[in-house]
Structure P
Amino acid sequence: PGAIIGFGGQLPPSLAQKLDIGNDEISRSISSIKQLYGSVGTTTKGFEMLTVLRTGDASEARSLSDNLGALKQFAPFLVGQLSGSRARLAQSALETLRVTTQGAETQIRFEVPQTDIATLVRGN
């Protein structure tokens, strides 16, 4: 209902083959993604982004979710390298980041408060 933008697409197997991640498990998770879709929308507090990654089956979706969860554990170190409004925006997104699975789909969702977006746009 509050979507501003929607997107979707199919990922060809050749795309994952061209990516050199350096980690076999993460590479397998990425190559399991067949389709993606999502939206950016408004909420009462700001903006929400939803991305859904459709895999071949539920076990692939769980594996992808587990790998994304592990990567989320390292995200604070990356956010720590940012400063000012970019750091606040990244921290807000990280604090609200949720990765869930439903069947063969992995859902990634986060919210960013309107005040953080406004600060970023103003360049403060």
Structure Q
Amino acid sequence: MSERRLIATGTRFEKFFGYSRAVRVEPWVTVAGCTAAGPDGGANIAAQNTECLRRIESARKETGASLEGVVRARFYASAISPLEAYGVVHVESFTQVRPASTIVEAALAHPSLLVEAEADAITNDLAGE
């Protein structure tokens, strides 16, 4: 088995719940659910979705993967409607790679959170970068 590399961002949630932001086991990188909690999060779907994907990208960079290596993305939305608001950010981020994606309506950890995103990717070597 390949070496297991754990990525932490130091949030209180990681310590409290005992999880890693991302885990790399060649050739895979998996990033845990990212929300837009905090001052950079934004108050609308597009802003929060953009921040979620920025946090995923940041975790992936630490593991040697990037959004171009994403093969699966999952989005959890506090309300599916308006669906188009999620699609705009998804298209901007994933036009070239078109990962398998799912969006599910679900209650999130706090009422101010509108979306949570997680992703699975292959490392840059296999993604052709």
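With relative contact order in percent (Cα under 8 Å, 6 or more apart) computed over the structures P, Q, the top value is the one for Q, the highest of the group. Here Cα extents along the principal axes in Å, for residues 13-52 alone was derived from just one of the structures P, Q, and that gives 35, 25, 11; the source is Q. P, Q: which one has mean count of other Cβ atoms within 10 Å over residues 29-36, as calculated, at 22.5? Only structure Q yields this read-out. Thinking of P, Q, which structure, once Rg and Dmax of the Cα atoms in Å is computed, gives back 14.2, 43? It was calculated from structure Q. So helix-only ellipticity at 222 nm (-39500 (n - 2.57) for each DSSP H run of 4 or more, over all residues; to 500), computed for just one structure, reads -14500; which one of P, Q is that? Value -14500 for helix-only ellipticity at 222 nm (-39500 (n - 2.57) for each DSSP H run of 4 or more, over all residues; to 500) corresponds to P out of P, Q. Here the criterion is distance in nm of label points 7 Å out along Cα→Cβ at positions 5 and 85, and among P, Q the highest value is seen for Q.
Any read-out appearing in this document is the output of simple, stated calculations on the displayed coordinates, not a laboratory observation. Note that the coordinates shown come from a computational prediction; the quantities given were computed from them, not determined experimentally. Cβ atoms are built from the backbone, for glycine too; each structure is taken alone.
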